[in-house]
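Please find the structures below.
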Structure P
Amino acid sequence: MLWLMESKRGQFRRSNQFITSLPDEISSGLFAKSARIKLAVDELLFNAGDDGNGCYRIESGLLKLSILSEEGGERILDVLGPGAIVGELSMIDGAPRSTAVYAVRNTELSFISRAAFLAFADLHPELYRHVATLLALRVREMNDVAVAWSFLSLEGRAAHALLELAEAFGEDTGDGRLLIRQKIEQSDIAAMAGIARENVSRILNKWIRDKVLSRHAGYYCIEAREKVEKFAGG
């Protein structure tokens, strides 16, 4: 069950379903004659600067959108699962890709060319309205991330990253517990939070000792959502 998180300051608000997906009737028509592409774990889908020659819908698996610093450090901007649309920005402006996209799990995608996208949009102009809404929400999300990186403590950044993952892939199992139904590594959380992996390890281990968080078979579970939300609120 997807859920909506809002911090006490009100700055973190997002609904992953609207941010990553198009309405079913639009998406099914757009990708009706798509090609299928398979990616292995850690395989690159496209890199920043590549030609924006088409867009993708995730059918299964998991992708991460990343930017790399000159020193080689990674910042994960988003993690997307089934139903999400990837690469739509280049469909609008025709510019090169703005981020790198990698498979976090074995992933299968549907692909359509930019020519097919534009042809479908000519027949269904409402597509532009839905894509514009999607892009606007993603810009707001990036603004929220910038606020987190600028003003939150290290613990707050880690909490914000966990809540983002729980929002996208979380299942409410009752009693305030949220199970993140994706196997996420500490390095991924660190890259989402923009902090060093050793700091994330220290924070998560402390939360596990304090029973704020648990991990079983590679899956994180937020045991005390209110406490994590309080951390994310600064």
Structure Q
Amino acid sequence: MVEQFYLFLLIIISYLAGSTPTSIIIGKYVRGIDIREHGSGNAGGTNVYRLLGWKPAIFVILVDIFKGWFPSVVLAQIFFEIQSVQDFGVVQILCGFSAVLGHTYTIFAGFKGGKGVGTLGGMMIALFPSVFPFCLGIAIITIIFTGYVSLASIIASCSLPVLLILLPPFLDSNPAPLSIMIFSLLVPWFIIFTHRSNIQRLRDGSENQFKKAMIFNKGEE
């Protein structure tokens, strides 16, 4: 019973850590605006970049990544040392995804936050350290060629379970635990769900492009 209480408390703390509305706070501090009422309406780093510039955007992205990494590594380890769960990955998933849900549905801003990509990225660094750089590379390449951050997020998340299966033999690492593999299959569905409005805009051609990142299309601007 005590362990269940600690686990519940850990999930709540992780959710609250993820709920810190970084981009909303920065929007209020830098320009006195609610970032969700301008640009794409998303409380994330890309919209901060468009509206406030690269310095606030980098700060927001780094903090959002930390919000996913800290519960998955630090808080999960604290709980794992005082309970009897054998699979550390399960504890990491519970902590990390609670933070992601906190970012996406923040209690401090009417349950309307960002799309969870940055915070999920921090969680991925903790859970998939050997695979994350490859997912990040796929996202960067997608942005360079298409200019669509949303599409890059979707493609990178869909590549995660594939890379988890294909890469370990080449990296001389052990296969991912079953809990991590199952979670990797759910990640694309979550990203697709949070980007459903972006997908609609991609279909009708109205999605915003990050044209400054499209280094091969400079002559077309």
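Nothing in this text is a laboratory measurement; each read-out follows from the coordinates by a stated rule. Because the structure is predicted, anything quoted here is derived from the model rather than measured. Cβ atoms are built from the backbone, for glycine too; each structure is taken alone.
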Candidates P, Q; helix-only ellipticity at 222 nm (-39500 (n - 2.57) for each DSSP H run of 4 or more, over all residues; to 500) computed = -12500; producing structure is P
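Matching task: 24 is the computed value of relative contact order in percent (Cα under 8 Å, 6 or more apart). Pick the structure from P, Q. Write down the numbers at each step before the final one.
Working: P: 24; Q: 20.
Working through the options, I get structure P.
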Ranking P, Q by mean count of other Cβ atoms within 10 Å over residues 109-116, the structure that comes out highest: Q
